[in-house]
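Heads up, there are several structures right after this.
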Structure I
């Protein structure tokens, strides 16, 4: 991939940086600023080089329409606090306000365009529509740096098409992400253990299929575990179940057996009669979930079992929580996995999304993990072995 150094002297130039500021908000307040902090090294490097930094980013899914609920105003406020300098927010994406902000931007200053997904062309499937918007982005700057790892798996105007119009390079964060995730996918130190959680098997079909030829052990938790338990012949009560994936999962189990990959499922579960924070929680064997109960977390024995595999591994990739960690009664499985990852000396990668949020929300020391990805979908597609458009466009 092309580096920032390949852009030459940036003194006095305006650099458009695509960042990933898709942060969680509650009542207009950012609850996890991890993605904003992850963008700081690239921004500071460009400022130190004498550039003016103009940032494009998205927040949520406003559906191609202006929606104040998805404004980047809270991001601009937090970014200015972290940088210790004002960050101006344009009122639009590439309109009169954006043009005026870009024109007024001086070396050493930072500005932010409004949510790129306020413009339907950003995510259009029609190439010419995206290219038209990309040309409007290009008119605002002299060079482009791709630093939003969370969107590099998308063919979007501010990620892909813009890179064809301006001198372009990958930012510090994208390089760090690719390097770290590659260590967990290309010739990893063994034993190589992958932990997959989250709600649905269907979200991770490609990842599982790819890992059955690479991993030494695959630990399955979260809502997706109940489809695996059903495939083993167990009843799962009211637990999340993808009935249409049961036969696929049986095939995965056969492939794992043939390939010598250990497919490790929960041996117990924390169940409740309903999906609620105050629902009464009970621990039961994974093979004996009552018909009127739903599994909302792996049980304590499963947490110990998973931790044992983690502590004996040399490389570990984790994507997806073990339960409904937002509810205290159902967070212990996720805590057990995170604690083991925090304690091991192995190379550990936390694959973005809810897993990364869980590490921060549950109070773990981020520095104890080798790498915490900022991109849930992008990291999954790398684990799946896919080519990412936003990366491919930056390669010579």
Structure II
């Protein structure tokens, strides 16, 4: 029996069975569905991209996997070479893993051991309220979302703050000397409610991390590769550690990257094995995933995806901002993400089925009806999504 995610299996509705997918469309036996959420935000090029397909096939024809311990291969070497010129600042030290959640675990372990290696006993971690960084134990600890992790105890060494500069300054004033790191989803908090905040918060965070010698971690698993309208938020404010996933491989295979600065890397570099970073996922730097990542970055650059994302943002703002209904609490748009937040979660009950009938795959959660579309989407397809979202309110006064 398949055990489905985030679901009470006793009353689970039968999932839609996908038999094919191409472009922005997921295909069932009776519908072509526009995927409004890019399969959890990763399919930035859409489905069945021929260049990605070919890159994958080419590598599989050579070999599909080999471990990275004691071995190396051309795809990881070429990807690492590309990343040196592609990522901002001195984020030039790459630790690969097999999912975004593990990539964040790696970042947190790096920050904590970095401090231990230099003889500092810093145990506390600063994070944001409404944060989501994954479902493994340490990522749950730095998360702050009761909808996902209420079954597990909170970590007393993790401090959560709002995305407000006074709260940030107070936290550093109170705990700055005890903090090992500050981890954020920069500008856009995804699973915590598609929440958006201003870059000034991150700029101040960078200043305070420098002042108190705290490691700044950007979890760009969801925000990286253009989702906020920026290539990476790290282009605007440079963290000490950057985590990428989801779109890293164009959504084809689970893979993640934890990129560290020279300062962090040097904290592990020395004669003693005790200083070494003792972590090693089986599928880290999988050659197929690396080949896909390299091709995905090539397409992203060549096809000027930032312009495509800017157009998505303009259309979403035009279609959604100003739309009113007494059940709506807020409407937000940033880059390739848009959200209608309602006042009561019951308001969204039945929306996935309503959207399905209109040829849209949607998966709202709690009080958030949202879109994170593939970047290849046309204006007509995007408007079909926003029209469906608005129609839910205009045609269903009882919800």
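Derivation of every value follows stated rules applied to the coordinates shown; laboratory data play no part. From a predicted model like this one, the values you see are computed outputs, not experimental measurements. Cβ atoms are built from the backbone, for glycine too; each structure is taken alone.
Odds and ends about this structure:
- Winner on mean count of other Cβ atoms within 10 Å over residues 113-120 once structures I, II are ranked, highest first: I
- Here Cα Rg over 2.2 N^0.38 Å was derived from just one of the structures I, II, and that gives 1.04; the source is I.
- Structure responsible for 25.1, with mean count of other Cβ atoms within 10 Å over residues 185-192 calculated and labels I, II on offer: II
- Comparison of I, II by Cα Rg over 2.2 N^0.38 Å, for residues 201-328 alone - largest value held by: II
- Identity of the structure behind 11.8 (criterion: mean count of other Cβ atoms within 10 Å over residues 65-72, calculated), options I, II: II
- Identity of the structure behind 16 (criterion: relative contact order in percent (Cα under 8 Å, 6 or more apart), calculated), options I, II: I
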